[in-house]
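A.B. asks: Below, each structure is written out as structure tokens.
Laboratory data are not the source of any read-out in this text; all were calculated from the coordinates shown. From a predicted model like this one, the values you see are computed outputs, not experimental measurements.
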Structure P
Amino acid sequence: MNMQENVRLIEALESAGWSAEDIIQLIKYVESGEAQYKPKKKEN
């Protein structure tokens, strides 16, 4: 993914209501594959 695609992804996630912290955790998970960063289902 190039930088422009990354920016569009982040903007789309923000538009969908994702917090900055959630986006950062997702990026860390994608880059590292470490389970500690894997997104978790949110309870309502």
Structure Q
Amino acid sequence: TLPAGFLLIASGLTNAKLRSDYRKCLLVLCSDVGLAAESKSG
């Protein structure tokens, strides 16, 4: 699944809209993980 993910990201980088969507998704994911880690530690 990892290579497939890399391919998906690589193909997404060629598409501006996909790239912005991916960045948005990544930001949401990072914030979610950060909140989860925060609630766990706190």
Structure R
Amino acid sequence: MKNNKNMPYLLTRETASQYLGIDPKSFDKYFRQRDDLKRFMIGK
């Protein structure tokens, strides 16, 4: 994981996967589908 001093509080899918050092598709597979993790959508 990268240093979080320059990261915003709200992360997009891309920035979250970059922070974790994984591919965005892997982020979708392992994190977005988990119901026990809180998430919300802003705008559309």
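A.B. asks: To which of P, Q, R does the computed value 74 (volume of the Cα convex hull per residue in Å³) belong?
C.D. replies: Matching structure: P.
A.B. asks: One of P, Q, R was used to compute helix-only ellipticity at 222 nm (-39500 (n - 2.57) for each DSSP H run of 4 or more, over all residues; to 500), and the answer was -18500. Which one was it?
C.D. replies: This value belongs to structure P.
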